[in-house]
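Have a look at these structures, which come just after this line.
Bear in mind that the values in this text are calculations on the coordinates, not laboratory data. All figures in this text were calculated on a predicted structure; none of them were measured in a lab. Cβ atoms are built from the backbone, for glycine too; each structure is taken alone.
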Structure P
Amino acid sequence: MKKIGIIPLRKGSKGIPGKNKKKMVGRPLFSWVLTEAIFSDLDEVYVFTDDTEIIAFVEREYHWTTKVKALFRDAENANDTASTESTMLEFSEKISHDYDVLCLLQATSPLTLAAAINTGLEKITKENYDSSLSVVKTHRFTWNSDGTPQNYDVFNRPRRQDFEGLLIENGAVYCTTKEAFLKSKNRVSGTIGLVEMPEETLIEIDSLSDWNIIETLLINRQKSKKQQQKIDFLVLDVDGVFTDGCVYYNEGGEMAKKFDMRDGMGLEILRQNNVEVVVLTSENSKLVAQRMEKLQIGNTFLGVKDKYSFLKHFISSRNSSFAALAYVGDDVNDLTNICSVGWSFAPANAVDVVKMNADIVLSHHSGNGAIREVCELIMKYNKRYE
């Protein structure tokens, strides 16, 4: 069965301007659910949007996978009054209904994981439901506006552990067969299976306070999944890690960056101790490419904006895990990786939010021995696995 995912995005957002592109833990909001969709059982994932900047970002950033596509959304289905169903119908027509199962994913539910997507799909492919949706079990007591309770007896208030609770739609994942969708023109219909997700996924992003809560939950979630083992890979940002963060320009453009020679020697020694070095930077600089070639770092990836998604792809291709990585970063676009890898390091002059979340804050500044310090710490740490 061909399983297609759709992530509908609108350029306009009244509650939080530019919400879908706004950085959540250093990444565009929509990239959280997109990354999980990439690593799910979906065969293809479409970002369906009227925002040409997002289309360009998707086409540029996810070239390493054939699963992701961007498709332009018509203006009449991208305004405040357009329904999600009308958007889904437009999308279905634009791809000539070429799917067996359609999965709607919401960018405003960034806590969604691939496991929930897969369970929603399996409700249809394995359990023969016509559709499925994600829910959260809550143990809240609900009331009618006339002052009468909806789901319990006030004179026999149950203990939480004895209360069955309520299942509430959380708006994260919806799956449907093509036949059921085209017949009902609704995201769920026929026999409907339920996918239970954690209670915190009930929060959707409609305000800045929601945004701050979700960001904290994501940081804590990534940190809670951390594991340690022998370090096999050292992943490095460039500006603010290899360099002091300064770039020198003349009328011809970028002219110079300053690198510390001691860092290069540290990396050479580290490679001799069987730790592979990876360079991952959002900049696309000829100077950086030349320096990495001089240092013989083959795994140099330039112009990567969604560093977490790319790094997840990289470790998958190496049959490895985040636990085997050490990461050095200095700014917010490194933050998700800082919170996810086995060991994370921040130079002494990194931005505060990175230093707050890194495992180790280095005594050296970037471009002034920070990488050499990391190399020595990793070699000392890896000795326990010899």
Structure Q
Amino acid sequence: MTGPLSGIRILDMTSVLMGPYATSILGDMGADVIKLESLEGDLIRQVGPGRSDAMGGMFMHANRSKRSIAVDLKKPAGRDIALNLARTADVLVYNLRPQAMERLGLGYEAVARARADIVYVGTFGFGQDGPYAAKPAYDDLVQGLCAVPALVAEAGDGTPRYAPINIADRVVGLHALAAILAALRHRDRTGAGQRIDVPMFETMASFVLGDHLGGLSYEPPLDEGGYARLLALERRPFRTADGFLCAVIYTDRHWQRFIEIAGRDDWHGDPRFASHASRTRHMAAIMKGVAETFLGRSTTEWEGLLGAADIPHARMHTLASLLEDPHLVAVGFFPVSEHPSEGAVRTMRVPSRWSSSQPEPGGPAPRLGEHSREVLGEVGYSTDEIHQLITAGAIAACDCGD
């Protein structure tokens, strides 16, 4: 492995998406990420479509740059394997509830006895000092608790809906990533490891309320919260005469130019357009008028007018057309590589560009237990011991034909 995190080892005991998303980025950055899975494998392996069992597309993207070892942690020998791996790891990341880690004998105190300076990071539902501490959490539940469906209802037709992406998992995964990097920096300076909890509910609440706490930021409240611009019904791609177009008319200059090119003489001198603050107060009515205006011309016509006026705009992609976006094609964002078992697979480039130590994926997503023998050998297990662990059902090892 190469990259800015080369030499860092991550023991990844996470599953589904939140944790795996964070650790995949660490792997792309050059860390040696050992994915410790159950004998059944990460549930997200089954999220299809896929060319073979247990290698679905979402798993492939969230678990590249990793090695897989399959372990039964409920067996004493499995617990010992996890602790032996922890002794060689800089970071342990998990997304079981902390109570479950304690039952497995893998709580922070036990792991810190194996390696005192380890960074021990939990990504789970709720902070452990509140009444929800032991509750399970999933993306949909956390979205609901953090008012995302209610905001969608307010901004739309009144029907609550979840965001059609795993937004809580990915937002919290990025927070966990930031916490891990900061904790490693702290360890570099002090030599001390620590336990870090990254709860989904609190993290996602801060994410949502950063935009929408609004007047509720004050005591007494100035309003009921919510950012009017984001909640306007017509804050969506504008329907044109022949399709849809995304446009952001935001600054005073944008509005002055839009009023000119749209031929909306009735808006000249209208006090609602005088400033960002006044536009925000009247956003619903203003956006309704803008939406009606866009109906009068084709998408291509609007692109020409908005481009000449230097007003930000973009076509609305579908998932299929996004793959053909000329900018993404030009920067080589979607390389196709050959996976050992899955054949040709489209991946995504690391989006950031570095002048040196450029991160690159360290390899494709692993098959279940693909590296069990290799990883155990690295931490001192003999070939005979590994064979005995397989026979006893403490581990599984992929016969991958490599």
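For which of P, Q does helix-only ellipticity at 222 nm (-39500 (n - 2.57) for each DSSP H run of 4 or more, over all residues; to 500), calculated from the coordinates, equal -9500? Among P, Q, the structure yielding -9500 for helix-only ellipticity at 222 nm (-39500 (n - 2.57) for each DSSP H run of 4 or more, over all residues; to 500) is P.
Matching task: 1.00 is the computed value of FRET efficiency 1/(1 + (r/R0)^6) of positions 16 and 40 (r between Cβ atoms, R0 = 30 Å, to 0.05). Pick the structure from P, Q. Among P, Q, the structure yielding 1.00 for FRET efficiency 1/(1 + (r/R0)^6) of positions 16 and 40 (r between Cβ atoms, R0 = 30 Å, to 0.05) is Q.
Taking FRET efficiency 1/(1 + (r/R0)^6) of positions 128 and 352 (r between Cβ atoms, R0 = 41 Å, to 0.05) as the measure, the highest value among P, Q is held by Q. For which of P, Q does FRET efficiency 1/(1 + (r/R0)^6) of positions 72 and 136 (r between Cβ atoms, R0 = 30 Å, to 0.05), calculated from the coordinates, equal 0.35? Clearly, the read-out refers to P. Supply the structure label, taken from P, Q, corresponding to FRET efficiency 1/(1 + (r/R0)^6) of positions 152 and 272 (r between Cβ atoms, R0 = 35 Å, to 0.05) with the calculated value 0.85. The structure behind it is Q. Where does the value 1.09 come from, among P, Q, when Rg/Rh (Cα atoms, Kirkwood Rh), for residues 120-287 alone is the thing being computed? It traces back to Q. To test your reading of the models, identify which of P, Q gives 3.0 for distance in nm of label points 7 Å out along Cα→Cβ at positions 112 and 320 when calculated. Structure of origin is P. When relative contact order in percent (Cα under 8 Å, 6 or more apart) is calculated for each of structures P, Q, structure Q gives the greatest result.
Comparing mean count of other Cβ atoms within 10 Å over residues 304-311 across P, Q, which is largest?
Ranking P, Q on mean count of other Cβ atoms within 10 Å over residues 304-311, first place is P.
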